[in-house]
Structure 1
Amino acid sequence: MTTDRLKALVVDDESPFRRVLRSCLAASGFTVAEAPSGEEAVATLARSVFDLVLLDVNMPGIGGVEACREIRAFTSKIGIVMVTVQDGESEMVRALEAGADDYIIKPVRLRELVARLRAVSRRLGRDDISEPMLLQAGDLELHINRRQLYRQGNMVHLTPTEFELLALLMRNQGIPVTHAKLLRSIWGPEYGTELDYLRSFVKTLRQKVEADTANPKYIVTVPWVGYRFCNPLDEPQDASRDGSH
């Protein structure tokens, strides 16, 4: 997958909104097609290859979440970004648990949308190659094989759990990772609802990687959903950032 001419499918039942997105994304270097419903999106993606799909949550018929679930049933190699007008816990979590890679809230800001789409494409582009032994962002360097973190060239001590948590977040740079996924991936399948437990680890990890823990630049809270790892050098400012949890 390349990022210079990504092929995207825009799915929304409102044709004016589809046309605006198509025009904006095409101007940003994407090849764009449209679908007016979840059913048509599933049929289109079953017969044609796309890199990304921008999928509205609220549509007549099967709707965006069910369409996402059906798309994921036959491919894991496409990036899915959901579009929603609802800035609430249940809508976002349902979309992510159905297999979405990210979500964006209307009204859509073009710069943020393009950054999110490219972040998803970069992550998918690494799926077919061996895992990098060095993860870098800002002034952080995480050496996977040596299990060491360097910040501004100085080694920072991490516990084994802190290392695994940071590595998981950095591997998904720019993508929201739900509380449940973090808990189950790091601590095991029997976990998933222990939010205070997770927050305590995130708090100590932030103390080691952030210059200002009250205004985190790397480990950013996605309210009600989980955490997103950001590279302050190349990611746009996210209006949902909140360092209080």
Structure 2
Amino acid sequence: MRFIRKNTVYQLTFLPRFFPVNCYLIEEDEELTLIDAALPYSAKGILKAAEDIGKPITRILLTHAHEDHVGALDALKQNLPNVSVYVSERDNRLMSGDRSLDPNEPNTPIRGGVLKKLQTRADVLLKEGDRIGSLIAIATPGHTPGSMSFLDTRNDACIVGDAFQTIGGIAVSGYFQPLFPFPAMATWNKEVALKSAYKIREYRPSLLGAGHGNMLEQPGTAIDRAIANAERNFKSIQAGKE
């Protein structure tokens, strides 16, 4: 496991050389908020990181319900039974294996792995603008219908799950990076994901923490580049349909 700190954000990376999967600890005055739960074997590393920081994990926020973001959730809940789990109201269905779409959603299939035997359920269902400690929840659908990002109001660090990836080059969710194509392959809807990328850019984050790849400081130029690439890709696809 790789362990990197940037201000109030600790990035924990599992399988950093082969298939990097990130989760994050956000430091508050007296406690830690865990964002995502990485892979099934990651619980030990997450708990050790919290012990090294010297503060307890009091809540777990999920950016979305794919298996590489909820993998250690059951094990963490067993070790931390009083910790509350938060997920968007929409992705709460995906946690239970329900891949059905709402009538108002684009009719593209929900992709990506979902743990069939996940026992833990959310204690709190998140909505746009909810405040959790120093974090604000931002609805950023696209990778999944209920994907969320979390902005630290103290320093504008933004943890975005798979709304962006930074490994293999920065990319908006759904837009293929040959060196690491997996987030694109697991994305529900490219057009919705691009709209969410615009939304994240509007917050002008000082730090971008994605589910896969290194954290980016002052990422504005990189975000603009990723959006421009996604726009060109989307226009090319649309032109091919005409």
Review point. Computing helix-only ellipticity at 222 nm (-39500 (n - 2.57) for each DSSP H run of 4 or more, over all residues; to 500) gives -8000 for which of 1, 2?
Key: 2
Study note, to complete from the structure: Value 2.9, calculated as distance in nm of label points 7 Å out along Cα→Cβ at positions 65 and 121 from one of 1, 2, is from structure 1
**Study point:** mean count of other Cβ atoms within 10 Å over residues 97-104 from the coordinates reads 21.0; which among 1, 2
**Key:** 1
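A value of 113 was derived for volume of the Cα convex hull per residue in Å³; which structure in 1, 2 was it taken from?
Among 1, 2, the structure yielding 113 for volume of the Cα convex hull per residue in Å³ is 2.
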Check your understanding: For distance in nm of label points 7 Å out along Cα→Cβ at positions 25 and 193, which of the structures 1, 2 scores highest?
Key -> 1
**Study point:** Origin of the derived value 1.8 (distance in nm of label points 7 Å out along Cα→Cβ at positions 9 and 201; candidates 1, 2)
**Key:** 2
Exercise for review: Compare distance in nm of label points 7 Å out along Cα→Cβ at positions 153 and 185 across structures 1, 2 and report the one with the greatest value.
Suggested key: 2
Check your understanding: Thinking only about distance in nm of label points 7 Å out along Cα→Cβ at positions 33 and 233, which of 1, 2 has the largest value?
Key -> 1
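Rule-based calculations on the coordinates, nothing more; no lab input. Here the structure is a predicted model, which means the values were calculated and not measured. Cβ atoms are built from the backbone, for glycine too; each structure is taken alone.
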